[in-house]
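Laboratory data are not the source of any read-out in this text; all were calculated from the coordinates shown. As the structure is a computational prediction, the values presented were derived from the model and not from experiment. Cβ atoms are built from the backbone, for glycine too; each structure is taken alone.
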Structure 1
């Protein structure tokens with residue numbers, strides 16, 4: 001395992017559910033603080049970090065649509081949930097004296113800056129952690145798609161997808177104990193096998209831009225830094 005990080009610029013995708021901890025809803029500040037500590041560790045290694053956070057701990061747009069509501073309005077509500085999570089994670093990072101900025105795909109200047117690629121690259125050049133809020137800014141796209149899009153825009157060398165388990169399995173290991181764990185897959189294999197890693201649009205966008213996806217457990221303290229050094233438990237999705 002190298003003491004030098006394998007990647008110099010990465011995009012971390014954390015689900016909203018990860019921020020929930022063992023609570024049934026909302027944000028567990030202790031969990032947000034621990035994820036922030038992992039990001040701070042990466043920054044101390046000299047890695048530039050962008051973060052996309054989901055909103056499922058607060059609201060899911062598809063929940064409105066499934067009950068006959070308007071999907072577009074539901075997705076807009078979900079985007080606002082990601083802004084709440086982004087602000088919470090930024091607060092945890094700032095407590096650790098990590099310079100952090102929140103860029104939102106939806107303009108809300110009283111709360112955070114608006115997203116642009118130029119602003120992203122500027123803040124990264126100053127050593128700031130950039131948290132991307134508001135998804136892609138468009139309905140019908142998930143925060144996974146937002147992660148792949150922002151990774152391409154910021155020139156990330158990898159997308160780190162923090163999940164509830166330590167990699168990609170052939171089935172949900174919590175429901176199917178004999179499920180097979182993969183160490184390496186290609187983007188095509190993920191799409192062909194229909195593995196629920198990220199949605200199809202996100203995986204296709206990552207493949208098109210030759211960005212590896214690294215799936216690991218967001219709950220493993222220090223796991224993010226460990227994998228950045230080339231160790232740790234993970235599944236790597238890449239075409240080489």
Structure 2
């Protein structure tokens with residue numbers, strides 16, 4: 001049985017794309033740069049906000065000083081408006097409650113900066129007792145580096161064989177692979193299913209309730225064989 005489920009945040013637990021896009025567009029416009037459609041942000045996000053800002057800037061304007069200035073404005077706006085349009089995906093609150101009721105421990109591993117990760121989790125899931133809520137911190141590499149997962153495992157003290165990592169992107173699947181834990185890719189997030197397949201998702205699920213079926217190692221093994 002899996003005794004710990006680690007969730008990615010953006011695109012997995014919460015649909016945050018509008019608020020991320022609005023914050024980035026605000027920062028771009030304030031600094032005199034062209035903005036982007038909200039839909040396009042699905043492919044800009046995933047590697048932390050610094051990389052997000054670099055990606056949305058013109059290639060010739062991606063120097064450290066420019067990125068830092070736009071990033072400051074992004075964080076100022078996002079800190080005030082990060083929950084304006086963001087919502088849990090359908091079925092996620094029920095899934096988290098079901099897992100908690102089954103004594104499965106829960107954690108969050110996000111590339112969103114730590115203060116925003118903590119704030120957004122506290123806002124939307126105050127009833128969930130997460131064993132760890134880990135976001136991007138200075139001096140710690142972002143996913144797919146597995147350091148954030150190792151930090152969670154150190155707090156939870158659960159063997160890797162009893163851990164399931166759930167995310168919506170190739171970055172998430174690679175993170176799980178590097179950490180040597182089982183993975184499940186979700187299709188309701190920001191990235192297409194083919195990306196999950198390309199990055200060797202251990203299982204692919206199409207609705208939150210399906211994750212409950214993966215808690216048994218035998219079930220997960222059958223899913224692995226079906227996917228791979």
Structure 3
């Protein structure tokens with residue numbers, strides 16, 4: 001039984017990989033609430049006003065998802081609570097949150113993380129981080145076509161996206177809740193290329209075997225049985 005959490009910037013392909021990986025391993029996918037998120041369009045229209053509200057919305061949904069995932073102990077999450085502070089801290093650093101909001105956010109986050117310490121399973125088993133360049137990120141943002149995410153909607157998003165990418169390297173280096181691995185999202189187009197998708201799945205399966213979360217006997221034929229069922 002395995003809990004896998006994914007991480008990566010906007011447009012990295014987390015939802016696509018979550019879907020593929022969950023089907024491949026026969027696990028349950030958890031998707032972040034985006035298209036039905038009432039606050040997200042408000043944030044893109046007025047980030048200074050809605051940054052705190054958006055982060056609290058996401059924090060609440062991520063807390064619920066990780067609790068459910070750690071209880072079921074057989075899941076893949078396309079984003080998790082462990083990544084949450086990265087986004088809020090970045091927005092706070094560029095002046096989109098007051099000191100009172102920063103203090104409230106971190107107090108709430110710390111309380112939630114303390115609650116997870118009392119779960120039967122306290123941490124995920126593996127973090128899979130999708131590392132992409134700005135060009136790949138932008139290409140995928142353009143392809144999925146959410147109007148409020150496009151540079152044509154707001155030219156300042158270019159700086160926002162590039163800044164976000166810079167925050168990921170130190171975050172990944174410090175992450176220590178579970179074993180972790182990186183996927184090269186520039187070189188491996190697992191979203192549209194079937195061969196690249198197979199390579200990524202092989203890399204993840206190898207890591208799961210290495211950390212003892214899949215038996216050595218696991219094979220593609222085993223996975224195919226899961227998919228056919």
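Couple of notes before you dig in:
- Given 6, 21, 24, 16, 15, 11, 5, 2, 0 for P(r) over Cα pairs in 5 Å bins from 0, in percent, for residues 51-90 alone, calculated: source structure among 1, 2, 3: 2
- Among 1, 2, 3, structure where Cα extents along the principal axes in Å as derived comes to 53, 41, 31: 3
- Parent structure of the calculated result 13.8, given that mean count of other Cβ atoms within 10 Å over residues 19-26 is the read-out and 1, 2, 3 the choices: 1
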